1. Kindly point out which one of P, Q the value 19.0, 53 was derived from, the read-out being Rg and Dmax of the Cα atoms in Å, for residues 50-121 alone.
2. With Rg and Dmax of the Cα atoms in Å, for residues 26-145 alone derived from the coordinates and found to be 16.9, 53, which of P, Q does the value describe?
3. Which structure, out of P, Q, was Rg/Rh (Cα atoms, Kirkwood Rh) calculated from, if the result is 0.94?
4. With mean count of other Cβ atoms within 10 Å over residues 18-25 derived from the coordinates and found to be 20.9, which of P, Q does the value describe?
5. Please state which of the structures P, Q yields 1.6 when distance in nm of label points 7 Å out along Cα→Cβ at positions 58 and 74 is computed from it.
6. Of the structures labelled P, Q, one was used to calculate relative contact order in percent (Cα under 8 Å, 6 or more apart), giving 36. Name it.
7. The value 12.5 for mean count of other Cβ atoms within 10 Å over residues 114-121 was derived from one model only; which of P, Q is it?
Structure P
Amino acid sequence: MDIITAIKSRRAIKSFDSNHILSDTEIEQLLSLAICSPTAFNIQNWRFVVIQDKALRKKIRAVSWGQAQVTDASLLIILTADLKSWEKQPERYWKNAPQSIRDYIIPAIDHYYREHSQVERDEAMRSCGMAAMTLMLAAQGMGYASCPMDGFDFEAVSELIHLPSDHVIAMVVVIGKETKPAWPRGGQLPLEEIIIYNRFD
């Protein structure tokens, strides 16, 4: 499927075939594509928590308004981010770059993030959002449906997955074989209402 078709046909699906299983190869392909998503300074701060334990999935569903896709989708991925990834051996993010670039970028990473907790969180959300979109488009291209989710108790899910204190949950993405199509699109706003050229008046 070409990328334009994938973008136009992707919808948030709620009904999945609970018997369908993605192969390990398919899961690896999806995650390998997800890590092609951009991150500021290439710090790769996303951490993909793939929930395979069925009992854990049921517990997550219980704190997700009982939404069926949590247990029925073939794949449940909790997109989290390491808020401190920027200071964990940052030189490894640029190991293949020329020395002159490494000498410039490594101190810049420290300057950008150190003592800027809001920046850490903002970048985490941006990174995970882009990775989520990559996952969903990759799934669409592979013939699978997906659904982005934030309808869950973040604190409860954090406890269930033993989220480290320096990490944050951004969202959940479920992927699988749809059994019921999405509702018709509710209606897109016209471009002239949402596009601003140069500045707000």
Structure Q
Amino acid sequence: MSKEPTVILGVTGSIAAHKAVDIASELTKRGCNVHVVMTVEAQRFLTPLPFKTLSRNPVITDLFAEETGWVPTHIQLADEADLLLIAPATANIIAKLALGLADDTLTCIALALNPQASILIAPAMNTRMWLHPATQAHVETLKNRGVEFIGPESGPLACGKTGPGRLASIESIINTAIKKLQLPLDRPFKE
């Protein structure tokens, strides 16, 4: 890939949302043009400021924010994306994607995504939510459409339980994203 790859990083309302800051930072250091899209629920866990600072791009938080050009932001990003990475992904966003709902910026981008772009989802949720038949059916639907999942891992969860539902490690998410973008894993960091 000769150009700087464009990654849309979707951040949803999970306690693991703070880990997305490190994901945005690492992808930017590795030469990716990272555009962060935060759901309303994600903004209850952290603000857009760290993402804006580390990605060096505006953070999209509102589907109806005033546009700077004539092309809607969600369509422009969907057209330019090489990878849509949703980390962390809640059961809610997985269900919306499986059903084709588009009621916020992130789901609109996913539905309008150019067919050459890959989708990588890193779930993070309570074990019972992850194992629920509805969530598993939505995951299967998305996999059948070519969406790749990384994790979740088993381990201690924010709810005090232990089991599957923990966000995959930052390193494994980054390495999987870099492979999807067909970039060398040892790609030098940008300063």
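Any read-out appearing in this document is the output of simple, stated calculations on the displayed coordinates, not a laboratory observation. From a predicted model like this one, the values you see are computed outputs, not experimental measurements. Cβ atoms are built from the backbone, for glycine too; each structure is taken alone.
1. On the way: P: 19.0, 53; Q: 12.3, 34.
Checking each candidate, the match is P.
2. Numbers: P: 16.9, 53; Q: 14.6, 44.
That value comes from structure P.
3. Values: P: 1.01; Q: 0.94.
Computed on structure Q.
4. Details: P: 12.0; Q: 20.9.
This value belongs to structure Q.
5. On the way: P: 2.4; Q: 1.6.
Source structure: Q.
6. On the way: P: 36; Q: 23.
Answer for the origin of the read-out: P.
7. Working: P: 12.5; Q: 15.9.
Source structure for this number: P.
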